[in-house]
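These notes open a run of structures that come right after.
Where a number appears in this text, it was derived from the coordinates with a stated rule and is not lab data. Given the structure is predicted, the values throughout are model-derived calculations rather than measurements. Cβ atoms are built from the backbone, for glycine too; each structure is taken alone.
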Structure 1
Amino acid sequence: MDSIEFGLKAVKLSVNGCLSNKEPWQIVTMTATSVLIATWIWQFLFNHEKDLKDRSKQFVFSLVKKLPWVARELDKELKKINCEFENDIIKRNKGRPYITELPKNSLTSEEILILVKDYVSLGDYDWKKGYVSGTVYCNNEELINLMTQVYGIASYTNPLHSDVFPGVCKMEAEVVRICANLFNGGPNACGTMTTGGTESILMACKAYRDYAKYVKGINYPEIVLPITAHPAFDKAASYFKMRIVHVAIDPVTTAVDIKLMKRAISQNTCMLVGSKPNYPYGTADDIEGIAALGLKYNIPVHVDCCLGGFLTAFMPAAGFNIRPYDFSLQGVTSISADTHKYGFAPKGSSVILYSDFKYRLHQFCVTTDWPGGVYGSPTVNGSRAGGIIAACWATLMYFGIDGYVEATSRIIKTTKFIETELRKIDGIFIFGKPETSVIAIGSNKFHIYLLSEALGKKGWNLNPLQFPVGIHICITNMHSEPGVAEMFVNDVNECVNEILKNPNDKDMGKMAIYGMAQSIPDRTVVSDFTRLFISSNYYTPSSQQQSQSSADMNEDSSIKIKTSSANGFYRRLP
C-alpha cells in the first residue's frame, strides 16, 4: 500500500510541476480539450452499433471524399447515374404520361379500371408464364377472383378497432394459431400477423431488444447472425439502435459456421438467427446447432422462414425429408414466415410466431399517458388493412392441407429437376445444396452476370448475388407448369455454350452497374446510388420531358406505343 501511495504522490508532483507555469485559462482549456478527445476516442472504439473495422473504413473514406477534386468527381458520377435511373423509369413506363394533378371531373368506374389495367400491364417480363424468379408465387384465376371478392367485402375494416370489427380480429387470431400449429408450436405458442417478412423480422428484433433490456438488463443488445441472413435484420438494428454481429459461412455448404457463431456470442447478445432457407443461396443453416447454442447460453433463437416456410411446413407430408427447425426443436423461440409467398395469399401478409407469450408481450408498443387515451398496437402499424387479413385467412381456407401439400410437391420436384439438369452443364456450378425452391448459380469460367444478361434477352429475370458473384432463380407455381422448367434449362444451356466461345467478354449490359458496385471499396458510395435508384421510382418527369420521351419512343418502331382505350382517358387528365 505504501508503494501505491508513493506512486500516486509522484504522479501528483509530476503533474503539478508540468502545470506550475501555466495560466488558469490554459489549464481549463487543456482539460476540456483532453476530455473531448478522450470522449471521441471512446465513442469511436466502443460504438455499439458498428464494429471497429467498419467504422475505421467509413472514417477514412469520409475524409477522402472531402477532398475537393474527389467530391467533384463523385458528384458528377452520382448525377450521371441518377439521370440514367430516371431515363430508365420513363422507358419502363413506355412513355405513358404522368398524372400529377387531380382531374377536374371524376372519372367513371369503367375509365378508372381501364387505366388501372393499363398501369398493371406495364413491364417487360412475363411473370404469368414463369419468366421471373420469385416475385409472384401463384397465378390461379379462381383464387384471384375469390381474393378480389373477399378483399372487397373487408376492404374498409380495421383490426385496430377490435370492438367495431371483432370478426377481422378473429380471422387474424385463427391465422396465427393455424400457422403456430403448422410449425409445431405448443399451447403457449402465439404471434401476430404483419405486412410482410421485413415487418415480421423487425417485430422479433424489437421484442428481443426489450426482453433483453427489461428482463436481462442488457443495454447494448447485439444480434448474432450469418452474413446470408436477410437485410431486414440490419434494418431492425438501424431502427432500434442494436448492433449486428455478422458470422461467416462455410464456403462449400454456404451454411453459417457454428464454431464462429459461438465465438461471436457475448454478454450483450440478445438473439441468435438462422435461416431455413436463406435468400441468396436457398441453403439452410444448422438450426439444431444454433438452437443448442441458444439453450446453452440462455439466448432466444429466431428462425427466418419468410421465404420457404410454407414449403418446409408441408415437405414431410409431401415425401421430402427435412431436418428439425421449428418449435419442435427445443431452443427455437420465434419463427417468421410469409403467407404471401408460398402461402399464396395476396401481397402484404406474413406472421411472426413465438414459442411463449413472454416474448410477444415485448413486441407490443403501449403509450399510457396520451390525452387521447391509453394506446397500444401489436405491430409497427396502428391502423391495419382488414382486407389483407381476410384475404390471407380465405387463402388458407381455400388450399387446406391437401392443397398445400400438392403445391409443395410440384414446386420441390421442379426445383430438384432444374438443379439436377443445371449440374450437368459444363461451365457453371450450383452453390451448396438447395433446401427448398432457390437455386443459386455461379461460374469459374466466365463472369456469371454474362449469363444473367443473356437470359434477360430471352425474357428471363433472375436475381443477382454478390460476394461471391452469382445469380439465382426462385421456383414458383408458374415454373411447375408443363414445359417451363425444361425451357429454362435449355435456355441456360444454350446461353452458356454461347458465352464459352468468348468467356473473357466484359459486356454485361444492364448488369454492368451492379458488377461495378461490388468493386467499390467505399460502400457508402454504393449506398448513395442505391438511394438514388429508390428515389427514381418516385420520379415524375416534367411536361417537356414527357413530350420528348413520347416523341423518342414513337420514333422507335420496336417500342412504339400501341393505341389503346386508355389513351383517350390520359388526354382528359391534366
Structure 2
Amino acid sequence: MTLHPDIERVTARITERSRASRGAYLDLVNRQRDAGTHRPQLSCGNLAHGCAAAGADQARIKAGNAMNIGVVTAYNDMLSAHQPYGVYPDQIKSWAREVGATAQVAGGVPAMCDGVTQGQDGMELSLFSRDVIAMATGVALSHHMFEAALLLGICDKIVPGLLIGALRFGHLPMILVPAGPMPSGLPNRDKVRIRQLHAEGKASNSELLEAESASYHSPGTCTFYGTANSNQMMMEMMGLHMPGASFVNPGTKLRQSLTRAAVHRVLEIGWNGPDYRPLGRCIDEKAIVNAIVGLLATGGSTNHVIHLPAIARAAGVLIDWTDIDELSRVVPLITSIYPNGSGDVNAFAAAGGMPYVIRELVGAGLAHDDIATVYGDKLSDGAKQPSLVEDALVWADGPSASTNNVMLRPVSDPFQPEGGMRLLQGNLGRATMKVSAVAPSRWTIEAPCRVFCDQHAVIAAFEAGELDQDTVVVVRFQGPAANGMPELHKLTPPLGVLQDRGFRIALITDGRMSGASGKIPAAIHCSPEAQKGGGLGRLRDGDIVRVCAEAGVLEAKVEPKTWQARTLADPPAFVPGSSRELFAMMRAMATEAEAGASAMLGAAGL
C-alpha cells in the first residue's frame, strides 16, 4: 500500500527539521560503538568489580567471549504493573545461559504510581520522575559491562524515562519487556457511576473504596486505556516489543514464553550477534511518526504529546504539536477502549488487539512499514498473534477482521474519521485537547471563566454550588516550572457531574489530565504556562473564553489593548513538603510542554 501523502509530508518535514540534530545523534551512536568504552577495554580492576558477585557466570563474563545482557528494572511491589518483575532477573539469567550468554541487573529505576498520588502532593514529582528514571538508566548502563540490554517497565513515566536514558547508549541493541495487564475487574461504567455518586455525596467512602478495589485488584497493569497501556501500544508501533507482547496477562505460560523469546532475540541483535540492531537506529523519524499514528488511531493518552517530543529529542528527532495535529486530521479513530468506550484492554486484545491495529494502519498506508524493528525489517512482521502449541511459542498472522466492532473497527469504517488529538491556539497559548472521548457536540464552548490556582479550590467551589452554570474552569500555575505539572484527574468526577446536570463545561489548564480522562472538553498543557508569563496569567473571573476543537481556537474574548495592559497574576507561594523542595532545580530548568517538559533534556541542549 502506498503511504498516505500527508503521512509522507509530515515525516519529510520532521526529517528536514531534524537533519542537524539527528546527524549529531547518529555520530554519537557511531562513536560509542566504535570508540567508546567496551567491556574488553575495562581494566582488570574494573572487570573484577563488575563480576565479583556473578557466581557461576563470573568465568564467562571475565572471558569476554559471550554476550552480557544488562537488565534495567523498574520493579517494586507497591505498583501493581511492576510487581511481576520481581522474578524476572533470575529467569532472564537462566534463559541467557540457555544460549551461552550471561545477564546482570545493571540497575533499578524508581516507578511511582500516579493512581496513588492523584490529588496528593506527591503528584508534583510525577512528571519529573521521568527525568530521574532517564538519569538512573544512564547510570545503570554507564558501567560498559554490556553488549545488549532489556528494559523492564510499563507505566506512565517509566517507559519514556527508560527510553530517554537508553537512547544515550543507542549503540546497544535493546528490547522493552512488558509484564501485561491484570485481569478485568469491576466494569468501567460501574466504576464511573460510583465515582460520580461519591462526588455528589451520594456514595460513602467505603462504597467508593470497595468499587476502586474491585477495579484495581491484582498484579498487572490497570486495564483502562491510559498512559501505561498507551505506552505498550507505542512500543509495538515502533517495533520495540516482541510481536503481540503488550496485553498478555501476568503469571501465564505465554507471558513467560514471550519474555524468554525477548532474551534470546536480544542476543541475536546484540553487539556481536548476526543481526545487529542498535536502539538508536531503530528509533528514527519513521518510528516516531508510527508512535504518533498509533496514539491517534487508538485514542491514546494525552500525556504522550509531552512524552513523545521528549523521547524523540533524545534520539535527535524534533517534533511539535502541529505535526501531531496534522497527522490527527488524516488518521481515523479505529478503537473504542475505556475511557473512550466501555471495554478495557483485555477486551481490546480479544477483539484483535495490536496485531489487527498494525495490519490495518500499514495496509491503509497510514504507518511506515519500512522501519528497523527488534524482530525484522518491517513493522507488519509484528502483526502477529502469539500462542503456545504444546508449550512451544508460535506466532500466527493476526486477525484480518475484528471480532468486536464495538471496540475495534477497520480503517474503512472508523469510530471517527480523524484521530483523537487537536491543537488549540490563541491568546491563551497553545494547548492539546483529546477529542476522541468527547462528544462532538461539546467540542465548542464559549462561556464565562472561573479562575483557580489549585484543583482542591475547584472541588470546594463545586461542592458549594458555585459552578452550577455554563463555565470554563481555568486551573493555572500547574505547569512544569510552577509545580512539576501534576495530573488533575480528580477534577473529572465533579466536572462530569456538572456536565450531566446539563451545563456546558470545559477545562483549561497548563497542567495535565490523566491518560484515563475523557468526557469533559479539556484544553491542557497550555503553553507558555502561567509561571512563565503565559496568557492564563492574564485571565480574570468572568472573562468570556472560547474553546473550540473544531476550529482549533483557545482565546479570551478580551479587547487586545485591555488584554496586553493587564498585569500577570502572582503565582501561589511555594510550600515545601513531600520532597518537592528537592526538585527546585528541575522546575527552574524545565522546558515548555511542547518541547517535552524536561529539565534534563533542556540542560543537555536537546
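Annotations
- When FRET efficiency 1/(1 + (r/R0)^6) of positions 11 and 107 (r between Cβ atoms, R0 = 35 Å, to 0.05) is computed for each of 1, 2, the largest belongs to: 2
- Source structure of the calculated read-out (distance in nm of label points 7 Å out along Cα→Cβ at positions 283 and 299, 2.1) within 1, 2: 1.
- Comparison of 1, 2 - label where relative contact order in percent (Cα under 8 Å, 6 or more apart) is highest: 1
- Structure from which -16000 was derived, helix-only ellipticity at 222 nm (-39500 (n - 2.57) for each DSSP H run of 4 or more, over all residues; to 500), options 1, 2: 1
- Among 1, 2, structure where distance in nm of label points 7 Å out along Cα→Cβ at positions 211 and 315 as derived comes to 4.0: 2
- Source structure (of 1, 2) for P(r) over Cα pairs in 10 Å bins from 0, in percent, computed value 3, 17, 28, 27, 16, 6, 2, 0: 2
- With FRET efficiency 1/(1 + (r/R0)^6) of positions 379 and 475 (r between Cβ atoms, R0 = 35 Å, to 0.05) derived as 0.35, matching label from 1, 2: 2
- Among candidates 1, 2, the computation of FRET efficiency 1/(1 + (r/R0)^6) of positions 419 and 531 (r between Cβ atoms, R0 = 35 Å, to 0.05) that gave 0.70 used structure 2.
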